[in-house]
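Peer 1: Listed after this line are the structures, all set down as structure tokens.
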Structure P
Amino acid sequence: MKLCIKNGRVLDPASGLDKTACVNIEDGIIKSIGEAETADETIDAAGKLVLPGLIDLHVHFREPGREDQETIAGGCRIAAKSGYTSVVTMPNTNPPIDNQALVKFIKHEAEKSGLLNIFPAAAVSKGMKGEEISEMGELHTAGAVAFTDDGKPVSSSILMRRALEYSRMFDVPIMAHEEDHLLVDSGVINEGKVSASLGLRGIPNAAEEVMIARDVIIAGLSKGRLHVQHISSGGSVEIIRNAKKRGVKVTCETAPHYFSLTDEVVREKLALAKMNPPLRTEDDRIKIIEGLKDGTIDAIATDHAPHLMNEKRQEIEFAPNGIIGLETAVPLMITKLVKENGLSYNEVFAKVTCNPAKIIKIKKGEIKPGYDADIVIIDPEKKVIINDDFVASNCKNTPFMGAELFGSVECTILSGRITYKA
């Protein structure tokens, strides 16, 4: 099977390629980039961006345990619609992903869908209890590409040290959900003017920053690879920037909501804007964007977290944390980072292609001869309205409902097969 994508603006953040060209695909592999070749099928991408298939380091597909919120098959469908060809699933399911059988189950369900490459992350600790390190060797053999107790911090410093040391044997990252529970202290939203005016307990930036500082120090001690998840505060950016300058093996991600929104939106959206870590201030939002510009922040991950609307419509103190993020990711990146803050397409899309591929050590995220033909075609000037018709996810828990943004995913291709077409 030969496929030709012609007339598109081909972007490859890994090499800096940015030119109008044809991408020629044969038997699921990128054959050449240049002049059009004879093909069984041709896609005209004139006026559109042709990029490597997007990679998300942080999604929750809820299966096993909460299939009413989302299934692996459903998550694969939503990811394909959103331009993603590879994702890392989090292990905080019910039961947690802490054994070989569950890692293999997730990979098998993804293969059945044929829509998405899933690379499971497994739990750092058995049962995600933070007491005993998981069987990391067995989990890695089964297909785990990273280890995390996401949703919970690794509170034990010695367990974090051992995990980082042990992970060096497999050259995989320990992904850290950073919060000091004692500083969180039943907090609901960011600590500041908004929490005070709404009479809600606040979560200070320090709850995140203290744990990042601890883990950066432990990473330097252990020589392991630390990946800090969903950073939200300007102070976190600065801690990681300084750690990188000292040569610590640390990478990090943020999510689109942290460079798009502030805690002010909680006044209107209430629990639909409740997440962990919480939305911060305008100063934090600006510093997150600065971290993306200067390369301190390596990746943009959605932290896609489906919840049923009846769960989110509870009083904010009792509603679960998290929002869906896959479908709004491309429009937010193009609108908020490219159009409003002047980042180039290659600068932005490096955060969802080659950079995450390097973090989890997979041969993905590049448009290059010999690579799998995982490709997304995006119309950057097409407006999208985030509404019930746009959001195909079973759960609609997003604070972006009603937003008008730029950037439409027109086609997603996985190993040379079209998995989504608008």
Structure Q
Amino acid sequence: MSRREIYMFGFRGFPQVQGGIETHAENLAPRVVELGRRVTVCMRSPYVAPDAPKIWRGVRVLRLWTLSNKYLETLLHSVVCAIVAMVRRPALVHIHGIGPAIVTPLLRAVGLRVVVTHHGEDYNREKWGWAARMVLRTGEALGMRYANRRIAVSRSIGDLVTSKYGKPCEVVPNGVVFSDLPQQSEKVIELGLEPGRYILTVGRLVPEKRQLDLLRAFLATALPGWKLAIVGKIDHRNEYADQLAREAAGHQNVVMAGFQTGDGLRQLYAHAALFVLPSSHEGLPIVLLEALSYGLPVLVSDIAPNLEVVGDPDHIFHVGDCEEMSAKLLALTETGSSATEREVMRRESAARYDWSDIALRTMDIYDDLLGRKRQQGNLSRASWATRAQHSAYGRPANN
């Protein structure tokens, strides 16, 4: 057994793979390496080229086979990852997501230590049928009951785990990478957008993201000179994405921007006037945290994870209420925000959701499980807990 090696799996792959768990793992894994651990990430073969580097930012990359299939991909990959871990016997296995957590009892049965991060109640996603929901609920139950340690990315998920399974659960949020605002706007202009005159949403094109609600609300406002930019792509073909494309077609003020990453995505955030997240289901949405890290005013649905971040009722609407969303789109595009207000928002977001701090708190959990102690991690945990008492826009979060 490697006394220092940590295995991570449960995500498709990284870098530049769409998804909140993927972004979380991409930022966490290399920081754990910087803190002195050897990390191996198990990625899914359809998302990683066979000739991809075997080491990325100090993280060892293990490309493992699975089918590219909406229903079987995660389950098959999790079983393969579990078998590999049982053979190689790392010091600790960190599983991300409740679907992959279905293999937790198998890992525990052979004496491996397991940490499971609960990123969200995936069985509530609208895309799943009853069979997939049953598998996901089973994964949640097995992961939360049999893991040595449990992590939740939001307080609402942490409360759910404690009340539903009677198990302690650490809350360690998602984070953001704070960087200088890009001054260039050529990527924005190439998409036919005018800096400061468009509304932005970012996410996979799946029913629970509810981009259709935003599209309909935006079209109802008939804002002269404004455009809506919808950033994201489909993982597996679905009727919802087809319907979204059909309804967006023919409207010159709607831009289907596809999957964006790197400088293109940074420019889209930096030059937008408003970010909207209309989702019916989230864990702790990284795209919302990213929008705030660019100082963007935001408008969000009233689901619990969003309300942990945004507390101002002027920036919240009832999920699925297109009429209320439309009215608040009009109000927020009229008022706008100053450069000073946006910079305050940026700094607050960076302080509350710092990836280095998050990595330290995760290491606290690893070290506690492995019988080690780290004073600096404990200090970091206290500072995060203090900052987490306040939400964006200077109001307490409504949980």
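Every number in this text was worked out from the coordinates using simple rules, so none of it is lab data. This structure is a prediction, so every number in the text was calculated from the model and none was measured. Cβ atoms are built from the backbone, for glycine too; each structure is taken alone.
Peer 1: For mean count of other Cβ atoms within 10 Å over residues 32-39, which of P, Q scores largest?
Peer 2: Greatest value across P, Q: structure Q.
Peer 1: Tell me which structure, out of P, Q, gives 20.6 once mean count of other Cβ atoms within 10 Å over residues 8-15 is calculated.
Peer 2: Clearly, the read-out refers to P.
Peer 1: Taking distance in nm of label points 7 Å out along Cα→Cβ at positions 104 and 120 from the coordinates of each of P, Q, which one would give 1.9?
Peer 2: Q
Peer 1: While we're looking at this one, here's another question. Matching task: 0.95 is the computed value of FRET efficiency 1/(1 + (r/R0)^6) of positions 280 and 296 (r between Cβ atoms, R0 = 25 Å, to 0.05). Pick the structure from P, Q.
Peer 2: Computing FRET efficiency 1/(1 + (r/R0)^6) of positions 280 and 296 (r between Cβ atoms, R0 = 25 Å, to 0.05) on every structure in P, Q gives 0.95 only for P.
Peer 1: Have a look at P, Q and say which one yields -13000 for helix-only ellipticity at 222 nm (-39500 (n - 2.57) for each DSSP H run of 4 or more, over all residues; to 500), as calculated.
Peer 2: Among P, Q, the structure yielding -13000 for helix-only ellipticity at 222 nm (-39500 (n - 2.57) for each DSSP H run of 4 or more, over all residues; to 500) is Q.
Peer 1: Taking Rg/Rh (Cα atoms, Kirkwood Rh), for residues 288-327 alone as the quantity of interest, name the structure among P, Q where it is greatest. Write out the running numbers ahead of the final one.
Peer 2: Numbers: P: 1.18; Q: 0.96.
When Rg/Rh (Cα atoms, Kirkwood Rh), for residues 288-327 alone is calculated for P, Q, structure P comes out on top.
Peer 1: On relative contact order in percent (Cα under 8 Å, 6 or more apart), which of the structures labelled P, Q is highest?
Peer 2: P
Peer 1: If FRET efficiency 1/(1 + (r/R0)^6) of positions 168 and 216 (r between Cβ atoms, R0 = 35 Å, to 0.05) computes to 1.00, which of P, Q did it come from?
Peer 2: Values: P: 1.00; Q: 0.25.
Checking each candidate, the match is P.
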